[in-house]
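I've put the structures underneath this note.
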Structure I
Amino acid sequence: MEIGTDASISLANVVPETTSFDFDTISVEVITGDSDAFSGFFNSWLNAVSLSATSVGTFKISVSSTNVTKTFTVTVNDAQPKEIFASYFVEGPDGYVAYSLGDSISAYVGITYIFSASVSPAQADQNIHSSVNTNGLKYTLETKTIKVNDYVDEKDMVCFTPLSEGDYDLVLESASKTDVKLTTHFTVSKMPTFSEVLSSDFAWRQGSQIKYYFSFTPDVSSEGQSGHVTISDRTSNKQENATYTISTLTNGYEFKFTHVDGEEFNLTVKMSKDFMMIVYVDGYGNEMSKVTVEFMLSGGTWAGTSGDYQLNLNFYNNGEANVSFMKTDYSVSKYFSCNFVITQSGEGYVGTFTSNSYTEDPFIALPATFTVNNELNSISMNFDYDGVSYSFTLTISADY
């Protein structure tokens, strides 16, 4: 066995067959080896002895009942790397902005992407080598000791900065087991203008409800560094019209709003170097999202019924979804997670569910499609299950 993994010894062919371990407790004792580094206990649910170790070595153990004792020799080896996990950060106006890592990143020239990586299991060698595969494009790659916030210790992180437009693959590889690696694809574009960034609306959800919604009208002559903004508080149905200017900070940008009419919110809004927009409420920074169809579909549970069945859909802004299907008497309950994509079609949208690495035993054939109306308040989905056709119309309700 390895450090960080559990092993078990099954108890079989117990004589007499009527033996009950409720009355004859199984005990485990370390005969030779460091007893503080090795432990075992009887798991009555599995009818087995579970073993774990915290250091390398050879241990001789005894497994005993009242009348029977068996001895075993257990060799414990170093934990071997199994997988690499990572998240990444970009410098922001008040620290580092954290992102969850997917298979690819849409990146900008000159921005440094900071990777915090670890090897699983935690007991394995944590040393990681980094490299970049690209077709002659320029970049910098270095390891720095960084403390991203007050809640975690400083650690060595991989800092990757693309210097040209194009495609890059950043490879994080276990130093002791080279076939354990994590590859992230970067599609790198030139830095956009503020006009390009602010051509989209932005919003912040408080819980599952949209709280603040920003619609910008950039001034073309300043390439969007100034212009007009309409800020809506969707929970109070109040609105402010203002002008804005953007100033450059050491690690990002800050908006200055000048009130024109309507409610005066006096909001502070900043952006990170990669244009993550942050609105400050009660002194806390909250990351806003670009308003897309995917964003508008997320934030609650879509539910509908057909016959004796209910269908629930949960969408997430990262392109993932959960799909559940159950009979009203709970005699049937099915669930799977997947990816989804949305495309515009006529007076509405067509969505497609597709498999990902977390999809297990989907109860419908994938890919599967659904439609969304233009107002984004109704979803229709049809499929067959167990030889019966079902047709669902779903509406959304806030989760909290």
Structure II
Amino acid sequence: MKSYKDRRGTVTGSGAAAFVALLAAVIILYMLLVPPEYREEILGPVVPGEEEPGVITPGGEPVTEVEILSKVPGRLDKLATPSLTVPLDSVVLFSDVESKKIGEATSVFAQNSLLSEETDAIRFNVLDPVNTQNVLLTFKAKKSKGRIVIKLNGNVVFNDIITQPTITPIPIPTEYLQKQNLMEFRVAGPGWKFWSTNEYLLENVQIVGDVKDVSHLEAKTRFILDSNDLLNTKKARIQFVPNCAPGEAGPLELYINDQMIEKATPLCGDLQRTEFLPQKLKTGENTLTFKTDAGSYIIDQILLTFVFREPVIPTYYFEIEEEDLDELLDSEDKYADLELEFVGPEFKNLDVYINGHTIHIDEKGTSFNMNIEEFLIYGTNAIKLYPRSRNIDVTSLNIKVITE
């Protein structure tokens, strides 16, 4: 029979098992009660790529994607009309001639003697010498003795003896005119009659001429062109009908934004057409100018036409090897996914061309997906987006082979 001491120092098998079970229960209870962030520190982080026990992907395998094309098409636009016609108001070109006094003096006095000489002058301005014609000098000679010499800008315009108070107006050559003019009056010396004095006193001295107002020989009209229309313009033309008097009208000049596009004498009353480069145009306000140097024009039925080019729509290419396409077509777990993503959910109307096949998209939404494996071919494949409505913003075009 064992002593009491011996029984205390001996641990039985059933007692050890009970102790382990109790310890495990305490640990499990502790792990359930501890906060998750501390639980992760105790157990260690989850290794990326490892599946949690009990999570099964469809088919028993994870879904894989192989990208074969990725593009950002951006904005797709379709022309609303093949051209734009802008009618403009009629313009009138004409000149107006008016007789004007361009210089004057109340009186002019000049004398010459043996001991002294006195001269006089008139200064006057001419705004447009080229268009000032039929210039005349008139005056009344209150005193006249000897020979008087009159010069304009250093050029002699009169050199003679005046015997009567009133004379025929003296013509002034227009080629002597300048914008700032000086007309000088001088009397010749007495010569051998050295004891006498030659002198002239002229009153009511006037210089008159016909001044042609050419400000109406040029007319401008304006039109507006927005940036999209300018960008799409491949050629531009103008047409108009010039009404004028044959033989009297001068050459007609046309300008776009101060750049000449034509200079010719048109047939009066006939429709005129002229093409010009779109590079002469600009975004916003543009100016069309008509100009001539003689005669008069009434220019009617002015039309500007801008012929647009079709927007450039790129074609995207991608390659598929023969064995890859065969595997794709034979597999029930693989398919080729076309995905288009759009900026907004508004209505879209566009066609997708894939190797000669057409997919019509006529719906709302921010994305579009379709299995296109039946449209694919060996080698080089082509896909193109063609808009049927204006301003379709495509943020991405992706083609992927997806394995489930």
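If helix-only ellipticity at 222 nm (-39500 (n - 2.57) for each DSSP H run of 4 or more, over all residues; to 500) computes to -500, which of I, II did it come from? Checking each candidate, the match is I. Could you figure out which one of I, II the value 18.2 for mean count of other Cβ atoms within 10 Å over residues 109-116 was computed from? Source structure for this number: I.
When Cα extents along the principal axes in Å is computed for each of I, II, the one that comes out at 89, 59, 45 is I. Could you figure out which one of I, II the value 165 for volume of the Cα convex hull per residue in Å³, for residues 229-340 alone was computed from? This figure was derived from II. Relative contact order in percent (Cα under 8 Å, 6 or more apart) was computed and gave 9; which structure, I, II, did it come from? The correct label is I.
Structures I, II were shown, and distance in nm of label points 7 Å out along Cα→Cβ at positions 117 and 245 at 5.0 was computed from II.
Every number here is computed from the coordinates shown, using simple stated rules; none is lab data. These figures come from a predicted structure and were not determined experimentally. Cβ atoms are built from the backbone, for glycine too; each structure is taken alone.
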